[in-house]
Structure 1
Amino acid sequence: MRVRRLFIDGRYGQLHLRRAAPQQASGMRTPVVLRHQTPLSGRMFNELLPQLGRDRVVYAPDTPGYGESDAPPAPPALGDYADALHDLIADLKEPVDLVGYHTGAMIAAE
């Protein structure tokens, strides 16, 4: 299992994320998206990614404007962050579990 760093295009520019996945695709569980608290980044999940990535694909994106993700042109509202998360999930093209910590939970709930 290996953790990779990726950039994808999003509504606010480049969105940075970490991705962990098992070596074998058989018997995998639902992918999970981990949401960090503000003002941190997906880096807060560095130790958890390899653990969860044993039997599922795990994504830990940086919220726009945090970590290595591009910042929005103007201060966004919570709903704007949720829209950016929705875009990411839509790009994955499969159902996911969401786990949020602190403000990350608020974005996931939105």
Structure 2
Amino acid sequence: MTQLDALVAAIPAVRGRLGRPRRRPASLYGDRAYDSRPHRDSLRALGIKPRLARRGEAHGSGLGAVRWVVERTLSWLHRNRRLRVRYERRADIHDAFLKLGCILICYKALVASFC
């Protein structure tokens, strides 16, 4: 519960339209673990619309439509055994395998779109 404010504060500036870059998102999606009055109040104080799933209610926050993309991509990365189980001690070698896995995912998507 104590890390939500630090997580929101660590969001980097997003480039886009002319002018000062945005430092905060318009809305924040989160699962039921973040469902509490202090979290909702702190997000509203920052001008962020909380889209947090409520405990004990049906899933109606729209989180599944957004989150599924992330979980699907992580499962695609975990198809590669070297990324699912980390054998490398050095971070640069692991980072290279992670980039290679992302390249393979993009390559397969491009091949599928042209066929």
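Values quoted throughout were computed directly from the atomic coordinates according to the rules given, and no laboratory measurement underlies them. Source: prediction; values computed, not measured. Cβ atoms are built from the backbone, for glycine too; each structure is taken alone.
Given a value of 0.05 for FRET efficiency 1/(1 + (r/R0)^6) of positions 47 and 79 (r between Cβ atoms, R0 = 25 Å, to 0.05), calculated from one of 1, 2, which structure does it belong to?
On the way: 1: 0.25; 2: 0.05.
Of the structures listed, the value fits 2.
Starting from the value 15: which structure in 1, 2 was relative contact order in percent (Cα under 8 Å, 6 or more apart) calculated from? Please report the intermediate quantities before stating the final value.
On the way: 1: 32; 2: 15.
It must be structure 2, since only it matches.
Starting from the value -0.49: which structure in 1, 2 was log10 I(q)/I(0) by the Debye sum over Cα atoms at q = 0.14 Å⁻¹ calculated from?
On the way: 1: -0.49; 2: -0.89.
The read-out was computed on structure 1.
Compare FRET efficiency 1/(1 + (r/R0)^6) of positions 7 and 23 (r between Cβ atoms, R0 = 25 Å, to 0.05) across structures 1, 2 and report the one with the greatest value. Show your work: numbers first, answer last.
Values: 1: 0.60; 2: 1.00.
Once FRET efficiency 1/(1 + (r/R0)^6) of positions 7 and 23 (r between Cβ atoms, R0 = 25 Å, to 0.05) is worked out for each structure, 2 has the highest.
Match the computed value 6.9 of mean projected area of the Cα convex hull in nm², for residues 31-94 alone to one of the structures 1, 2, and report its label. Write down the numbers at each step before the final one.
Working: 1: 4.5; 2: 6.9.
The correct label is 2.
Can you tell which of 1, 2 yields -15500 when helix-only ellipticity at 222 nm (-39500 (n - 2.57) for each DSSP H run of 4 or more, over all residues; to 500) is derived from it? Provide the component values of the computation, followed by the final result.
Numbers: 1: -7000; 2: -15500.
This value belongs to structure 2.
Thinking of 1, 2, which structure, once distance in nm of label points 7 Å out along Cα→Cβ at positions 55 and 87 is computed, gives back 4.3? Mind dumping the intermediate values first?
Details: 1: 3.5; 2: 4.3.
Clearly, the read-out refers to 2.
Figure out for me which of the structures 1, 2 the number 1.0 belongs to, where distance in nm of label points 7 Å out along Cα→Cβ at positions 39 and 71 was derived from the coordinates. Walk me through the intermediate numbers first.
On the way: 1: 1.0; 2: 1.6.
Structure of origin is 1.
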